[in-house]
Structure P
């Protein structure tokens, strides 16, 4: 059978051209969205009197049957029909006859594919907000369980100051909250309807675009038909947001990999999220965080790929824009896999409190507090900083930690030291001395957990509301 668009052509499409230009291998992922958009479109055609209602009902019944066949895996999509739109339309025509060809009245594949992608990403964005919310819940629960666990805080991967492990977990809650908010904000740019823009200039049929938008749950329609069919900003924005999510996951992955090593031994990941070695029987490898760290690069690549595709395209649609889908689908799958695994991996992670306590007792991360101690007694901070630097050097040379020094040794560096210095140096006091909003003091972290719990609950309500709206 000739192409549905083949009337103007005198030759069959070269087989290699068919294979090279076809997109059905990947855009079949949007089959459900394509039928969803078609049902709304044909309903509108009937409502506006463009198609007889008998034809509309016949087409709608046929589309439902096509959907059921797809769900049962009974349809074999073919390269000769190029893409998901033509495959579905061809299947419809085979089922109900020539009346199926009326479905495409008043639309183009250009506005059709754009609508499919808006529908597809709209659903995925809400799902990702929900997945991030589950990850935040797991991090908050770890924070609650470790409100009295002290761990070295690092800068330059060198021990800096003691902090609560709960404080460290809550830092990631804050990171992922920004990701949640970016996705939520992007929803309003995704939830715009392009259908009705035609190939680029609109259509001669008296269609009702706002009715279609209402049926499909879109907040508004594109104002300009050229922009409607050529806009891929919403995909770039998603890829950018996904890249930042993966970057945050990768940072946490790196810490989990370090912390679960023998050298750190701060945490142990559950066996369900690790693998072994084919040759070394003692190994327990953190493969999940390692793969998340590695897959971050492919998500970045998908973002850069689409930015490059679009950078010189004239208005409106160009075949180059077929390259907008594979990277989007790949990023969706990659992000889904990472987020599905991360929440339970964090929830089941064991925290080695004793090892963390040992670590903060065998370093100089409490040195800043001694400088503050001297500064509180009237010594300029820069001078106090120099004094403590020399004190640390003395301790290193004598293979001691600050809590091992006698009062007499402290007083070699300043007569202002007294017995109170031992209380100042205790890890709990070092942590709780940072009693400022956003600091690591126990009461501040406890308040932060309470605030975050409320925000996470609010996110869960948002997800429920928007999932209901997009059904």
Structure Q
């Protein structure tokens, strides 16, 4: 690889001039005997060849005066044209047509051999560096060393309608030998680009037509979508209006009173009540307060409050303690609502399940709020503690205790009165429970059954505290 200042000199050989690389100069042609002149300014050149210094690099140098500023660029430009004229072939880059976001590869990169090549031949009012013909079809080739094609020349090319290729050598320095330069000009494609290509322009016209068709189709689709949106808005507005009328009827106090009376008469036969009451050993004649709490908007459940509250309490609070003891996972409003929509599907008054879509009734508690407010009431009884959530739908509650079920785990099941004691606690019959435990404490103290006595003391204190919370 040569590192030179001026790699080429122009030499007269017969009736023509040829660019000679410094590597072609033999020792007997050193100095002025090389018979070369500067390709740019025409001044005589000396061929400087190495003699003794190993670090000396062969090069051409101007015989007199300063070095020519454009000597290297001019030589490179001339040599590129000379190489193409000799080889009569080029590896052309792929032709890509594009319009807006659409692109298409018209032809792949390929090697083309030309029928004949002409240098600096005028075409109309353009003089391209190289004019190459393949089957009578011209290709203009421009070699860029310092200056590329400007807007004026580009406009002329477009007007002529002749494909034009630019070979960019502007990034090359003088660290090349002749074979490397030839390879870069003939075979490389990363330094070549189409300035104008007739095939690309034809395909671009097709892409433009395709793009305009796409725009029309998109506009039509948008129009149809807007029309559909407006139709849906009208339909939804009508649905909301009808829903508003139904909500208004559901919120009528007289109508709700009638519903409650009907539900109250039949609640004992309700399958969900039977599941909950049997599971918690409840009687319809003595239901704990926390299973019969008035909740704003509760009519959404479509059944007596004792049914839905007992069922929710049994499924999501009572059962968790029964199954997992003190390892219960949180009670989730979101999860309960999901289950309610399935288990109460044939009961729910769906117009009240979600009311936020009806402006005049956004203040009416919906299913989420009813469930949340009920859990908050249960929290007042000491069974739950809410975690921070920020919204009722995502609210979660930690189970604190389930009617003393966790407390009963400290009492030996061998206690003869175990079942009766558990019943009092599960049904929150605190006064009866206190009297019952007091009698047991006296009984077991007198009989010397200290183990039972010691186990009952913590339970007794807990029941007294629970009765105080109830305000009794």
Structure R
């Protein structure tokens, strides 16, 4: 699934990855003294905003109303591009904040690294009033935007809860109803019936050899359904935890049951789905529009259900990724910049307008009262798919700590998954070994 993963747009790549995860020169030259927040708190002026593609376009839609309501402040939203934005932010933070925009759009797997590697590089939004909005966002996001001091250094914008998209026509042939699946055990139990009714069709597609890149989204989502990840909220390593082992074991059992198709190669997953060779897409909210756009000929065949839990009675909700708006500590207009962030992300009219314009599912819970979330979607057989995601978020999801060593963990987890899927290795053994290696590489303790 890596060929369509939105995390590919967020994940550490290029020079940014080296700076944030490998202890490279950029990280070394950005100590806390040089990032002490030498900006200013001007409440007027021109505020620059860095974002990318459709998100930047969506932000521009907020500007006219904001400027009308806030005379004296002008907003310049710049589409920096992705992944170029990560290199620019990393270089700017390493240089003590020089050259940074006032407002920065940051992904969930970058923010913890920026806070760890460049303390003082992002403005303390709690000091500007952010804590008043703490309870307005979906559960599981406030810890992600908070530093070790408990202060907020960004506001949540986009949230992507996990969904279970499935081909109703394939499951109908097998006389199976995915909406009744309670756990992944239930999914596996239907393997024989599914395969008999759908020869040559896989349940899910995974890039088994991780070529040309890692394909960990499904494994990570299985961990996140259990409230686990590669690191706990204190930064200790949990890559070899019972939850991680259960997640990789589920994937191995699916593969052993003949339900996993190999999506190796560039665009491998998308090619399988286009050819009608995959029946389930365990993907987050952003994929609803993606499937509709990329697979118009499959309209009416797809449906959405709550993800099966990993264990009986376990959670069905997981936030698999998110993005946030932060203010550079070096900004001479921190107050003005904060006003725009607050205006854009704490008003239902703003976030829903951006959602409509750019497909960025909002994390502001008050936004879900809008009738559009209950509207039927013809592509999904008339299902109100947005309501399904809003309801899942209402169930409460756990926070994920990507930490500043996410890229290291990702590589080791990918190697472990490849060993299991390609060589038949034992999930517990390879993950415990990966956890030890991660500890040696990072100096972090194993939880």
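Quick note: the coordinates plus some simple rules give every number you see, no bench work behind them. All values reported here derive from a predicted model rather than from experimental measurement. Cβ atoms are built from the backbone, for glycine too; each structure is taken alone.
Assign the value 18.0, calculated as mean count of other Cβ atoms within 10 Å over residues 74-81, to the correct structure from P, Q, R. Intermediate values should be presented prior to the final figure.
Details: P: 15.2; Q: 22.0; R: 18.0.
Going label by label, the one that fits is R.
If you rank structures P, Q, R by percent of Cα pairs over 44 Å apart, which sits at the top with the largest value?
Q
Tell me which of P, Q, R gives -20500 when you compute helix-only ellipticity at 222 nm (-39500 (n - 2.57) for each DSSP H run of 4 or more, over all residues; to 500).
P
One of P, Q, R was used to calculate mean count of other Cβ atoms within 10 Å over residues 114-121, giving 14.5; which?
Source structure: Q.
Given that relative contact order in percent (Cα under 8 Å, 6 or more apart), derived from a single structure, equals 8, which label among P, Q, R identifies that structure? Could you put the intermediate results ahead of the total?
Values: P: 17; Q: 8; R: 28.
Clearly, the read-out refers to Q.
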